[in-house]
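Below are structures written as C-alpha cells.
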Structure P
Amino acid sequence: MSLDDLQIKSLSPDMANQFTSYLSEMDFSHAEHWHFCYCQYYHIDCSSAEWHQRTAEQNKALAVQNIESGLMRGLVALAGEQMVGWVNVNDVNNYALLKKDEELQKFPGRSAMVVCFVIHPEYRGKGLANKMLAEAVEISRQEGFDRIIGRPFLWSAHPLRQYHGLPKMFEDLGFKEVSETNGVHTYVLELK
C-alpha cells in the first residue's frame, strides 16, 4: 500500500483501545524500555526514577484515560483499519512534563508541540513521518495555534531511536531552529 492510500486522521476517544493495541504489538527491540511507555512519558510530571518504576499496565490504562478524556491528542495513519503510524501532537500545556520548561513557556499565545512518532516497521523510511508532520502543521493551523514546535535530534548510532523525528523533516516544512542543547534542537514554525 502506498502512502497515498493511507488515511491520516485525528486520534479520537473511541480509538483508545486500537491505539493501545497498536503500541502493544509494536516491535521495540531497538529500544526495549519503550515497550511500557504507551506515549505517556510527556503526560506525567515525575522524576526519572518514578517513571522507571511505572508499569506497562499503568501507562496503558493512563493512555486509555487520556485519550477518552481528550487530553491526549495526535494523528494516526491508517491502512484500511490497521494503524500504521502515530504522531503525538498537542497543546504544549497538555504535556505535564513540559509545563516547567522555560523555553517552551516563553512563547506568547498558543503553542502546539510534536513529541513523538511511532511508525510501523513496514512503513519506515518511506516518508510517512514527513507526511504526518505536514498534516500536524495543517491541523494545528486550523485549530488556531500560533506556532508548532518540535525537538528533533540526530543519533546516528541508533537511528531507530530518533522518535522526535529528524531536523531535516522540520526544516523541509519551514521550521526555524531557535536553540540547541546537548544535540536536541528546538524548531519552531509560526502559523500566524
Structure Q
Amino acid sequence: MSIVGSKIKPFANSAYHQGKFVDVTDADIAGKWAVFFFYPADFTFVCPTELEDLADKYAELQGLGVEVFSVSTDTHFSHKAWHDSSPAIGKINYFMLGDQNHDLSNNFGILREGVGLADRGTFVVDPDGTIQLVEITPEGVGRNAEELVRKIKAAKYWREHPGQVCPAKWEEGEATLAPSIDLVGKI
C-alpha cells in the first residue's frame, strides 16, 4: 500500500530549533504544508551536504508557506552539538527533530529494520495532513533541494487548480494539462 495519500499519524518529538529545545507535535503542522526530511545520522558524510542544501532553500520554502523538519534517530541534544560544530549544519534555521524512540521513523515507514537508523527519505505533507510526495534514496545518494522546491510548487499548483496537472519538468508559470478524452493519444 502506498503511503502517498495517507494521513500522518500523531507524534510528539523534541527538536533543536534556532538555539532552543522545543517540542513539536502533529498539531503544529495542522493547516500548513510541511516537509519531513529523514536522514540516517548526525556527524556523517552525505547528510550534512543535503541538510546544508536544504538550509539554502529554507527561505524560499518558507515563502511558499512550507515548514521544514529534518529528522534522524539521534537526540535533539546531538542535533545541537552538530549544529554548533559543523559549518554546514550551522546554517540550519529549520527544526531538527530527534527521533530516538523511532516513533516518527516508524510512522513514515522509513526506519531500517534491525539497524535503528532512518533511511534517506523526504515526505511532503499538505495542510490536511495528507502525504502528497515521497522520495527515498539509498544511503549513498544525496537529494536535491531545488528539485524538492519544484515538486512542492507543482503539488501546490495541482491542489489549488482542480482539473489541471503538471507535466514532467514543469516549472512555475509553465503550461499545465487539463486531462480529457481529447488528449488521449495526443501527447
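Taken together, the values in this text are just the output of simple stated rules run on the coordinates, not laboratory data. Quick caveat: nothing in here was measured; it's all calculated off a predicted structure. Cβ atoms are built from the backbone, for glycine too; each structure is taken alone.
Some points to look at:
- When FRET efficiency 1/(1 + (r/R0)^6) of positions 105 and 169 (r between Cβ atoms, R0 = 25 Å, to 0.05) is computed for each of P, Q, the largest belongs to: P
- Relative contact order in percent (Cα under 8 Å, 6 or more apart) from the coordinates reads 19; which among P, Q: P
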